[in-house]
Every structure is written in C-alpha cells, then in structure tokens.
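Derivation of every value follows stated rules applied to the coordinates shown; laboratory data play no part. Predicted model, so just to flag it, every value in this text is computed and none were measured. Cβ atoms are built from the backbone, for glycine too; each structure is taken alone.
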Structure I
Amino acid sequence: MVLWGIFIGAFLIGFSGAMMPGPLLGVTIDGSLKKGWTAGPLAVLGHGILELTLVILMVFGLKDFFSNPTVAGLIGLFGGAFLAWMGYGMIKSGINKTVSLENQRTGNGAGVKNLVLAGVLVSATNPYFILWWASTGMESIRQAYAAGLTGVLLFFIGHILSDFVWYSAISTAFSRGSKLISDHVYRWVIVLLGAFIAAFSIYFITGGLKMLRIF
C-alpha cells in the first residue's frame, strides 16, 4: 500500500507540474507542428534523462545526508513551502486567466532540431525546474527512499509517466491541427490541481516539523 501511495503521489504531483506552461511545453507544441505526435515523447525522453540523473545522484550521493533528522526536517519544510507556493500560483493563474495553451508555441530551445536534446536543455536551464528538484523533489526522494530502492523506482516511474501522458496528448492534438482542451477547461484543471498541491504541502510540512520534533 505504501508503494502504491508513492507511485500515485508522484504521478499527481508530477502531472500538475507538467501541465503548467513553460519552455518544455513550448518545445513540444512547436515540435508537434513540425514533426508530428512523436514530439511529446521525444522531449520527455530528454527531460527524463536529466531527471533520472538527478534521482541517481540524490539516492547514492545524499543518502547519509537524508538520514540526519534536522536536515530531513528542513528539507520537508522547504519542500512543503515550495509546494504550497506552487499550488497558490496555479490557483491564482487559473482564476486570473493568465495561463493558456495558445501562447505556448515557441519557447527557449524551440529551434533545436533534436527534440531529445531540446528536452534536456530547456529543463536544465529552467530555474523553476532546478528549484523544484532542490526542494520538493529532494523531499519526495527522501520519503520514497524510506521504502528502499523500489520506492525510489516507483516514484520516478510515476513522476515521468505524468510528463509522458500530458506531453504525448499535447503533441498528438496539436499535430492534428486541433487543441486537446479549451483554455477554459484547462484553467479549471490547473485550479483543481493547484488545490490538491496546496493541500498535499501540509503533509510535507507536518512531516518536516515532526522530524525537527516541533510538532
């Protein structure tokens, strides 16, 4: 049951992040108009290679670091705070109608012909991506590692699967000259996912406080 929780949690958190507009979405849409539905899977492959590298480094390079209760508690608090900020931002952008699929065609790295390489480049140079992995990602890995390497593997599969599902759907829809969903529906999905993320942040923050013996 714990392992299923790791997988589902990783999928939902990853899915909410995947749906937010950013350079990877721009590369995917631009690539789908030029190369068809394969743009999404190829961009995610590059994105996933970078994320897998980060996961391996965290698991094998920081496992002793994670075992320190004070460090683990602070990571939990920071990760939870970032999740809360991300959830608030999603809700606000959805309600204020500042997110749109229409405006995502071009982006950083959109001119790169190799979509796998583009997926790596736009992810590595995205400050949001770096901050997520330095906070929420690190705490997610720490919790998953409590269930062993199987837990970490399920976390990564769930996390990357959300990217694969969303970006594949986007590239398929745009390659056929249509949009997957209207901006109105898209914004409300963002709001609902933002509410979930904000609620889930309480779990991270509570866990961090317990590790610090504050709660």
Structure II
Amino acid sequence: MNWIELIGYVGSALIAVSMMMGNIWRLRWLNLIGGVVFTTYGVLLHSVPVALLNGFIVAINIYHLIQLTRQQDYFTLAELHPQSVFRDKFLEFYRADIERYYPGFAWEKLANPQSVFVLRNLMPVKLLAYEVQADGTVLIQMDYVIPSYRDLKNAGFVFSQLRETWLKQGGQTLVTRSVLKSHQRYLQAVGFRADAADPTLFRRPV
C-alpha cells in the first residue's frame, strides 16, 4: 500500500463513520473532512470524476453547516407533573441510550425529583431532573439530551432559565456525577468542574 492509497482509505473511513452519526452537526463535519480527504485523493490520482464528486460533497456540507449556524431555534421549558405519563414514555423510548450515561438509573429511586423538558422548536429534546437539598446543593440526577440535538444550546438555555428558580429555592451549587468521558467533557464545556478527590463528581455555581 502506498501513501496515496492510504489517503483514500482514510477518506473512505471518515465518510463511512459520518453516516453512523446521530448528531447532524457531527455528521456534517465528519462528512466534510472525509470529502476534503477524498478530493485530495482524487487530485493526487489525477481522477477528475473522483475529485469533482467529492468537491461537490464538500460544498454541500459547507452549505448545510452555514444553514445550521444561522438557524434560530425556539426554546421553551415544560415543567412536568410528578406522575407524568409522557415523561415515563420518553424514559422508556430512550432507555438504552440513557443507560449509557446514567447506569442503573431508575426514576422511582429518586426521593423528591423536580423535572422539566426543554422543548426545541416544540420538540422535547432534553429531560432535566434535579433535587434541591437543604444545604443549597442542586443535585442533578439526570441531564439527558436526545442524540440528534446534542449541542451546548440546550444547556445554556435551561441553566439560565432555571437560575432564578434555584436561587429562590435556596440552591447555590449544581452538583452531578458522571463516569462517561464524553459526558464529562460536556459537563466541563458547560461550566462544571471535577472534584479534585473524586473525578466523577462535578460542580458549578448556580
């Protein structure tokens, strides 16, 4: 195998992996990078059809990424009743994915949960469940976002919207736990910091 063939294999792998992405942002970015690599491969082979096709794929991905950046989403909160049937159906539908982020999670184990849905363009994309403790801790038991909408916009909206509510309830510090590296990176991106003694414990001011 020569180095030009290696470039072709890398481009093929990137495009193949992008097709498995549930998040449209990741799909477009990875497909864009794969297209750039494959365009380079076509140029190096002096294959005009390969270069033109993948150049077109690159242009399409750039266009859609610009459209996604400009898109103005409508966010709102929907507070949930303690016996919400829709919440139970949501938890059941995404049960396998939720288990990845919250192993062993069971709603009935929570002592006194409060919960909200983040509606994005009227679609329920994020379920936040928390308990306000007497010591001023807001214990976040679940902060789950469905795969297609995993960006930082949901967190920015819900944390800003609930800040006054938490302060009125005596909350001072948000606390949560995570054992999954990708989720830990998300928590750090939205302002949480890992505890020095326990790297699975994360805190941030309300």
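A few comments on the model shown:
- Looking at distance in nm of label points 7 Å out along Cα→Cβ at positions 14 and 70 for structures I, II, the greatest value goes to I.
- Of structures I, II, the largest value of relative contact order in percent (Cα under 8 Å, 6 or more apart) belongs to I.
- Between structures I, II, the greatest calculated value of mean count of other Cβ atoms within 10 Å over residues 38-45 is seen in I.
- Source structure (of I, II) for Cα extents along the principal axes in Å, computed value 54, 35, 31: I
- Structure responsible for -16000, with helix-only ellipticity at 222 nm (-39500 (n - 2.57) for each DSSP H run of 4 or more, over all residues; to 500) calculated and labels I, II on offer: II
- Answer label among I, II for the case where distance in nm of label points 7 Å out along Cα→Cβ at positions 94 and 126, calculated from the coordinates, equals 1.1: II
- Origin of the derived value 0.95 (FRET efficiency 1/(1 + (r/R0)^6) of positions 78 and 174 (r between Cβ atoms, R0 = 35 Å, to 0.05); candidates I, II): II
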